[in-house]
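Below are structures written as structure tokens.
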Structure 1
Amino acid sequence: MEDLGVIHQLIVPLFGYEMTFNLEVIAWTWIVIIGLLIFGYLAKRNRSIVPGNLQNLGELFINQFYELTEDALDRRLARKYAPLICALFMFLLFCNFLGVFPHLGEPTSDLNTTLSMGIMGFVIAHYVGIREKGIKAYIKGYFEPIFFMMPLNVIGELSKVISISFRLFGNIMGGDIIVLVVSYLTFSLILPPFLIGFFFIFIGAIQAFVFTMLTLVYIAVQVK
């Protein structure tokens, strides 16, 4: 977080263009992925009727998000998409919590990460809509309530990607900036530990939940 303005990049020339990769964000993302894989393995390794702490935590995530998905969609669709919704929340939650650890940062403080998650949710929502309603009914929905509303409906759908992505990015990056500024002003004595807990844990959990629920709502809107 102290190196907020420093970006370690890998530039790869390709067909006359330059592709830029943020090495820190890639590393942080893989830390989260590996952490989730380890958590999943440990949670299911010694499954029993009387669950341990990790199994309890894993079942809590799964049960809560299965119920939320079932309420938003239905039982049939929940069996298909509840694992996606649960995995999305856990990934974003771990990403937002990663900034608590020294010399690490949140992958969600990079717009590429949040925009990728937004595009993924957009594609899945519209794929589900086409699959459930059929291509004709799907296209017809853009011409309702009046046919010349189609351009506005298309813009409205595309704007969902921008709004959901920038909301998460703005909140996480804004928290980083506030903590960094206050740390320099107070020499990291009193307020920064409280701010780190507030922004990275409390706000991070809320923003992960909001992003996940908006993705679920976008899917639900497409199948109705």
Structure 2
Amino acid sequence: MQTLDLAKVELREVNSTLHAQKEDTNQTSWEVVNPKGSHAIAVGLDAPIEVTIMGSTGYYCGGMNKQATINVKGSVGPGAAENMMSGALIVDGDASQYAGATGHGGLLVIKGNASSRCGISMKGIDIVVHGNIGHMSAFMAQSGNLVVCGDAGDALGDSCYEARIFVRGSVKSLGADCEKKEMRVEHIEILKDLLERSGCDAKPEEFTRYGSARNLYNFDVDNAAAY
């Protein structure tokens, strides 16, 4: 394992070293120590490497990730895995606002709780939160899966499109055009796979699915108050 110490080298050098890794690298295992809440650690990676960050991070950890698996042994600040394309970000602690925002692919696992706007405008990413999520999560979520093993806050799924939302606990309120949906066999299979991959022992049958009522896809004067 290669070790990068943020107490000894600048963040720019740490990220440049990780960016230099390519498809055929034989240095596939990296450890970042003394992160001390630094912002933008391990952003823009594009190689099949594994990066373990030994502590909590600031803004945008793992943003724009492609291929890499990033493990955070702590909590993350706002925008973790923002615009992620593939790979995985696994957070042992909690996540601040808009975790997984605009993510196109890959897997984001938060083993603690996530704050407001988790999965906002998600575009294909899979997000599994072992704890609770805050208000306005999955706002304008377009595609992908948001799995919540705890409770969800206000306005869940507001103005969402075709993303699937699974909640095991209670939902404080649903957002505009979001409704409870039927849980079919294919949804049980999707959920089972995501729970296994994220290391969660919850049962798929314990979850409720939510999604778009599809009333706001096109403007209708009868729905004007909901916009």
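Just so you know, all these numbers are worked out from the coordinates, no wet-lab data involved. What you see is a predicted model; the values in this text were computed from it and never measured. Cβ atoms are built from the backbone, for glycine too; each structure is taken alone.
Of the structures labelled 1, 2, which one yields 174 when volume of the Cα convex hull per residue in Å³ is computed from its coordinates?
Checking each candidate, the match is 1.
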Tell me which structure, out of 1, 2, gives 10 once relative contact order in percent (Cα under 8 Å, 6 or more apart) is calculated. 2
Origin of the derived value -24000 (helix-only ellipticity at 222 nm (-39500 (n - 2.57) for each DSSP H run of 4 or more, over all residues; to 500); candidates 1, 2): 1
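Could you figure out which one of 1, 2 the value 1.00 for FRET efficiency 1/(1 + (r/R0)^6) of positions 33 and 105 (r between Cβ atoms, R0 = 30 Å, to 0.05) was computed from? Could you put the intermediate results ahead of the total?
On the way: 1: 1.00; 2: 0.55.
Answer by label: 1.
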